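Q: Down below are the structures I want you to see.
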Structure 1
Amino acid sequence: MNDDVRDGLLAEAVGLRERGRQEEARARLVELAARYPDDAEVAYQTAWAHDVLGLEAEAVPFYGRALDAAAGDGLSPEDRKGALLGLGSTLRILGRYEEAVTTLRGAAEEFPEDGALRTFLAMALFNTGEHHESARLLLRLLAATSDDPSVRRYRRAIEHYAEDLDETV
């Protein structure tokens with residue numbers, strides 16, 4: 001099958017998902033992933049199709065394939081970021097908290113400007129009992145990104161106390 005055929009089939013499947021026909025999209029993507037087992041983009045879209053349907057356990061191997069294939073030149077940076085977030089979030093939902101933290105921590109280091117990665121990392125840290133680190137991440141993110149005037153007014157204090165939530169005088 002040539003690249004034009006692959007591209008057309010992939011576009012059709014993604015279009016089905018975007019139009020709310022998730023089960024049909026998933027079936028087509030599974031077939032496409034079988035034809036192109038080393039294709040990072042196909043694997044990523046297949047993982048996403050499973051996640052949308054709440055089939056997290058089935059999504060994990062496709063995220064893995066997408067990221068393994070991406071070690072070369074498989075995914076765009078935006079799709080790599082999405083695959084890392086999807087994998088980390090999915091691992092957390094499955095109760096695989098330590099793996100989620102490892103995945104999301106690495107992703108947040110690779111894409112430090114992405115607040116969603118830090119947010120999902122904070123959730124996974126909470127699940128591992130690292131409550132202080134979880135709150136610290138969320139407070140830093142809140143202070144850096146909030147448009148709320150009252151939060152902006154206290155930004156420096158929030159950033160300061162985020163470093164040591166147990167600080168007293």
Structure 2
Amino acid sequence: MPIPPYVVHLRSMVGRELLWMPGVTAVVLRESRDGADEVLLVRRSDNGQWTPVTGIVDPGEEPHVTATREVEEEACVVAEVERLVWVSTSDVVTHQNGDLAQYLDHTFRCRWVSGDPRPGDDESTDARWFPLDALPDMRQLFRDRIAVAVDNPADVVLGPLTSGASRA
């Protein structure tokens with residue numbers, strides 16, 4: 001997985017210690033030819049799991065820009081952000097190399113503009129559309145992010161869904 005240069009620099013100073021980082025999840029939706037709603041998912045190369053497109057916000061980059069950039073880089077799809085739907089904090093993640101990180105995630109509902117999904121870099125081994133009623137096996141956290149984006153609440157969800165999430 002490519003590590004942003006600024007994270008490489010931070011790691012040179014803090015080693016594998018916990019880093020707090022801003023992140024995004026782009027839930028890209030489209031209507032299929034038969035009228036069913038579909039979501040874009042990628043199969044991660046580091047753990048083989050299916051997820052919506054995720055990424056780290058670069059210094060000075062707006063999170064919504066990160067979302068569309070990551071979709072194009074990872075899945076070769078052009079998407080447009082419709083709205084921010086959820087802001088949450090991840091659990092501490094131990095990456096395969098032992099680095100610890102925790103993310104402030106910004107989940108965006110996005111709409112497909114163009115492109116056929118395929119892996120665009122070495123972060124993914126597959127990219128494709130899935131019907132919302134036939135999602136592959138994935139972590140509940142990502143199912144929750146998809147559900148919030150599909151429900152398209154009028155307000156942003158703040159905090160975890162399981163503890164009576166508040167709406168902004």
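No value in this document is a laboratory result; all are computed from the given coordinates. Because the structure is a prediction, the values reported are computed rather than measured. Cβ atoms are built from the backbone, for glycine too; each structure is taken alone.
Q: Out of 1, 2, choose the structure whose coordinates give mean count of other Cβ atoms within 10 Å over residues 12-19 equal to 11.1 when calculated.
A: Clearly, the read-out refers to 2.
Q: Figure out for me which of the structures 1, 2 the number 2.6 belongs to, where distance in nm of label points 7 Å out along Cα→Cβ at positions 124 and 140 was derived from the coordinates.
A: 2
Q: A further question on this structure: Comparing percent of Cα pairs over 28 Å apart across 1, 2, which is largest?
A: Result for percent of Cα pairs over 28 Å apart over 1, 2: largest is 1.
Q: Next up: If we compute distance in nm of label points 7 Å out along Cα→Cβ at positions 76 and 132 for structures 1, 2, which one ends up with the highest value? Could the numbers behind the result be given before it?
A: Working: 1: 4.2; 2: 2.7.
Greatest value across 1, 2: structure 1.
Q: Right, next: 1, 2: which one has mean count of other Cβ atoms within 10 Å over residues 52-59, as calculated, at 16.2?
A: Computed on structure 1.
Q: Sticking with this structure for a sec: In terms of relative contact order in percent (Cα under 8 Å, 6 or more apart), which of structures 1, 2 is highest? Mind dumping the intermediate values first?
A: Numbers: 1: 11; 2: 28.
Sorting by relative contact order in percent (Cα under 8 Å, 6 or more apart) in descending order puts 2 first.
Q: For the read-out percent of Cα pairs over 14 Å apart, for residues 36-83 alone, a value of 38 was computed from one structure; give its label from 1, 2. Show your work: numbers first, answer last.
A: Values: 1: 38; 2: 54.
Source structure for this number: 1.
Q: Using helix-only ellipticity at 222 nm (-39500 (n - 2.57) for each DSSP H run of 4 or more, over all residues; to 500) as the calculated read-out, with -6500 as its value, let me know the right label among 1, 2.
A: Numbers: 1: -24500; 2: -6500.
Computing helix-only ellipticity at 222 nm (-39500 (n - 2.57) for each DSSP H run of 4 or more, over all residues; to 500) on every structure in 1, 2 gives -6500 only for 2.
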